[in-house]
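I've put the structures underneath this note.
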Structure 1
Amino acid sequence: MAVNYRYISADSHLEIDSRYWLHRVPAKHRNLAPRLVRQPNGADAWMIGENVVRPAAAADLYGGKGREQYVPFGGRYEGTPGTGSPAQRLLEQEQDGVDAEILFPSQQGGPKLWRRIEDDGAYRAIVRAYNAWLAEEYCAEDPTRLIGVGILPLLNDTAAVIDELEFCARAGLKTVLLQGFPSGKPYPSDEDDRFWSRALALNMPVSVHVDLDRTGERQGPLFRYP
């Protein structure tokens, strides 16, 4: 039965502790997976291994606070709306009068951070783990209202990018996030055509996400590595 949508958030972000999906990462790669840690000052930070640290952005954790309570520092996931279970997210949609959300990944703790992992095998396994969890556990709560965006890896390997595209399609995700040219080059090339051909064959929409500054101008190139 068709869903009668009234309002869809086309640019939501799934800011969520990676502990919810780390069990999907093969044990041999789990030490390189992103993890959320509480800092001595009470704020959260994302870590990869012991050397890569990125503070959680308080701007990404604004949900439910309002201007009177929000401060631009000391971001914490715990207790922030949008960071809990999919069932909780559905309740929050109802409170906000939203029928569905297109869920892009985390800003600070998402795929741009993951590319700091130097081991390509571990990096690909972590991308796959997130996509599998997103489709099979999180969005499965209600796929008509929780519309997860699958992640395509940043690699100099078109075949690997196509492989993840195909997995996302099989898993039932409705769109994928392209972070760079499929070939991994910093410019369009003939190698990209294989990816676009496969995306068309799968009828899979491809999304990009561009941050705008206060003037509405795009910040930096459309496709870039972190």
Structure 2
Amino acid sequence: MDYTRSDKGVLKIGCLARQSRLLDHSIVRERCPLLTEALTYVGYEQIRHRGTLCGSLAHADPAAELPAVLLALDGFVTVQNLTTKREVAARDFFKSYLTTSLSSDEMVLEASIPETPPGAGWSFTEFARRFGDFAIVGVAVLLVREQEKITDARIALTGVGDKPWREPGVERMLVGHQASTDLFRQIGVEIAARINPGSDIHASESYRRSLATVLTRRALNDAWQKTRNGS
């Protein structure tokens, strides 16, 4: 169960694959750089040595980085009990705080993440009180570029609700348009208006909306720059 491999354009990651090994894996860096970038924000080195990708997905902490990546990239998980095996898309897997569609007798066996297409740029950024702490707000972005226009856009946020957040309607506002700082700023404002973050001891609702605006703009700009130079 400790494996990472490419299978017909999809990255397959077994449930015992440690986060630290994924972070250093050449296939992950080459085929899914957004995952690599997000892994750098996960906890600390000691945590990554023990934690697994599938374990983080099954835990479903709404402030965790990896569920947002799976959601942004239209990934899915394979789950199984003693008699049956099924695949669950990320959009159907996360239900609420620390709650998934797993039944009490099921476990996650494998995570499947579509590989990054040619002409794509990616970015993951977050804000936390200290590096390694759970994110107050985090943003995962994937943009696909053709000439000077955006042909595909994926945006997922963490820390802004009871599960990772993604709304295709906002992404469609980017598709077919030329990238610009003003456009990316507008998308950040739009997302801040649509999310429903709560207030807690870490941050107020208004502060989370402000972070969502700023971090979304930064992530979109960063991803667009990577479509130009591929770095």
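Determine which structure produced the value 15.1 for mean count of other Cβ atoms within 10 Å over residues 60-67, calculated from the coordinates; the candidates are 1, 2. Label of the originating structure: 1. Look at FRET efficiency 1/(1 + (r/R0)^6) of positions 132 and 172 (r between Cβ atoms, R0 = 41 Å, to 0.05) for each of 1, 2: the largest one is in 1.
Calculated for structures 1, 2, volume of the Cα convex hull per residue in Å³ is largest in 1. Computing helix-only ellipticity at 222 nm (-39500 (n - 2.57) for each DSSP H run of 4 or more, over all residues; to 500) across structures 1, 2 gives -10500 for structure 2.
Taken together, the values in this text are just the output of simple stated rules run on the coordinates, not laboratory data. Computed from a predicted model, the values in this text were never measured in an experiment. Cβ atoms are built from the backbone, for glycine too; each structure is taken alone.
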